[in-house]
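FYI, it's all coordinate maths here, none of it is from the lab. Treat the numbers as computed from the prediction; the structure is a model and nothing was measured. Cβ atoms are built from the backbone, for glycine too; each structure is taken alone.
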Structure P
Amino acid sequence: MSFRQGITNLSRHATPSEISKYALKASSASAVSSTRPGDYVSRNASTVPPVTQNSVGSKGPTAMVLMNMGGPSTTDEVGDFLSRLFQDGDLIPLGRLQNYLGKFISARRTPKIKKQYAEIGGGSPIRKWSEHQGAEMCKILDKISPDTAPHKPYVAFRYASPLTEDMYERLFQDGFGKGRGGRAVAFTQYPQYSCSTTGSSLNELWKWRNRLEGKRASGEVDPEGAIKWSVIDRWPAHSGLIEAFATNIENTLSTYPVEKRDKVVLLFSAHSLPMSVVNRGDPYPSEVAATVYAVMQRLGFSNPYRLVWQSQVGPQPWLGAQTQFTVEEYIKKGQTDLTLIPIAFTSDHIETLYELDKEIIGEANEPGLKRVESMNGNPIFIQALADIAKAHLESHTSCSAQMLLRCPGCTSERCLGSKQFFAAQQERL
């Protein structure tokens, strides 16, 4: 079946052209220098010189767009952040009354969540770390992938500034698109794919592309000179990611007495999903489990471990066992040496700094209960981002074959349209 036929027949699934297989090797990088939080924000992609290449033929410059959920940088942004989050049916499905219930729930929760953000410094550090990771990754890419240089970092958050539409306008300001062409890579910062996270972010990107330079803007599905998009949609077992996690775990284990070290229980904690999403066939649980198993292989299965789930919201059933319940039960059983590992997060935010550190570790008040450091500025992790991006650029593929396979129970036309769009970009690369 041809690639075009695969797109046409994409209902429950599609078969794209064969995607090249490659092996990636983790390598170390020099340590990241200490910088004040405000210094990261100044690295805004809008300061990058305009694109000068023609819309056809040049491999660079390349826009590298790191996509994530985001978080409010100040407590004043909490209300808008929660409103967008609870109105996203891909993340928290509330049915036909999604917009109404989303606004109602967010308004009820805003005062409480504001207090939580106030306790972790007045806002989320996720923008700081995302901009830092993107800037450092692009420095490495300029050296290891000169054909696609210069690489220009952008951040697109789903629920907080900079939003996807803001990022797209910055691309225009920097000379990409609107008849001038250019290459952009949407690089999800959720290592494990879920329709609720990566899928939602890509659906949002597809929506704004259509509005700003697609059919709704020009009358054409794929106007000449539009930005050429490709997607890095998952990387749950990449060797660099695994090495970064394993190194952080080893650093934390080294703080326990030698006689206790191999008896510490490792609790890998990931954001949970509603069971309705899991039962629909979402790949997230299996991909998180793949990350956990690869990390334990790298550690030589040195410790007992469990995969647990956090951040349940609302009354409907969610994937468990819940992290807090697990910690409480183990402590009751006398197992007080426990290490929490945020396995699905690439930087600190409220789920690590408040939920894990304050609600679970702080309330338990057990000296043997600790948390492994998040990726943040980890140079091994940033090198891994660059290695993943380089391999993707060399593969000349618009997305993975796995991304094109819809969940067995998927009925979302938005999801279908988004997948068809990114699959069709293959012919433009």
Structure Q
Amino acid sequence: MAAQVLSAAPIPSIHTPRPIIRTPTPSSSKPNSTPSTPFTSRFPDGIKTSGQHAPLYDLLRPYEQFPKHITGPTVWKAEDYKDQPGRWTHRFTPEQIEELSDAADAFLANGLPLTGISKETFPLPHLSAFLESVRSELVDGRGFILFKGFPTWAWGNHKSAVAYMGLGTYLGYFVSQNGRGHVLGHVKDLGEDPTQIDKVRIYRTNARQFFHADDADLVGLLCIARALEGGESDIVSSHHVFNVLQAERPDVVRTLTEPIWYFDRKGETSRGQDDYIRTSVFYLEKGENGRVYTKWDPYYVRSLTRFSDAGIIPPLSAAQQEALQVLEQTCLRLALHMILEVGDIQFVSNSQVLHARTEYKDHPPTSSFPRRHLMRLWLATPEGEGGWKLPFHDSFEKKRGGIQVDDTPPVCPLDAE
């Protein structure tokens, strides 16, 4: 794939710290599209998404303490997997589909809302052991898996969402993905202007998404409908990228380890919070032998000119401009390309994998084919349950990261809104 220049407008065998920005200005939330909830709490499990936060600056390490070369299962090359999909895909067996289907039917029969899904309300006595191995691979290994054969065409969106979230609860805790409290997200073109990057979230457009990490430990994407053209996925081991940059451009790595990067909150902030966060791109975990954790999204870095033009924050330096270009070009050069078919589920760890999406074109409105649609999950894996030891104050919180605006409750719309 040819390198692209970043611009302000549109871009298994199973085994493995990500920073987080700060949170949204309340927007009115539409009612949950699932059955009415019997819970009286705004947060059915009593736990609120922690939200975006600046790092604990006294825990950040200087470039000199970062490794010169990373080894281990988190480091992989595209050529390791390109022609061997069996190494990173798992096709659900008929027995596994039946177990998911039965659990989803039972959950629906109980009349619970999607926000009430947990291991207790969605038991998977046989599949759970396998999903534990998947979680281990995601958190401590290569950091990605592609499931195939999830029968969305037979189940429809509601049951598919239940089964998808039920599966996800064995991998992590659901966190809110935007200021409206969506814990079931929808990647879909809503016709918003992707050039308005200080206001618009790119997942709501058909623009290219450059390599980035989301504000959660894990991200899941269930393909409901494909685009007419494009919308294909690229992933890359950020540890392999780190090694290549250390060998080719250590000056770029140094720049990326410095807490000089401002990330936009795009208005998704709680009362009293800043509109941006100062952070690094590469971190080290807390403690001895800390792993390199990556926090990155060029759209959130490039969208802050309204503040830098006003002299509130410094503009990107020449070194930073070069670093973001070199990082993107290196990711493109090293990436593994994949196409999500209907019924595929991709899970990726944001700690040691960066992901991207090509620009896409939907079927025309007069077509009988639906628009491209992915259901998205953001999942937290807290430090106390084997997650990465992040230099953030919420590292031990069950629902660390995500985006939380004031006390906006979690909701699970069944389509984009």
Subject >> Entry that produces 22.3 once Kirkwood radius over Cα pairs in Å is calculated, selected from P, Q >> reply: P
Subject >> Identity of the structure behind 0.15 (criterion: FRET efficiency 1/(1 + (r/R0)^6) of positions 112 and 280 (r between Cβ atoms, R0 = 30 Å, to 0.05), calculated), options P, Q >> reply: Q
**OP:** Determine which structure produced the value 20.6 for mean count of other Cβ atoms within 10 Å over residues 176-183, calculated from the coordinates; the candidates are P, Q.
**Re:** P
Subject >> Origin of the value 1.20, where Rg/Rh (Cα atoms, Kirkwood Rh), for residues 192-287 alone was derived from one of P, Q >> reply: P
Original post:
One of P, Q was used to calculate helix-only ellipticity at 222 nm (-39500 (n - 2.57) for each DSSP H run of 4 or more, over all residues; to 500), giving -12000; which?
Top reply: P
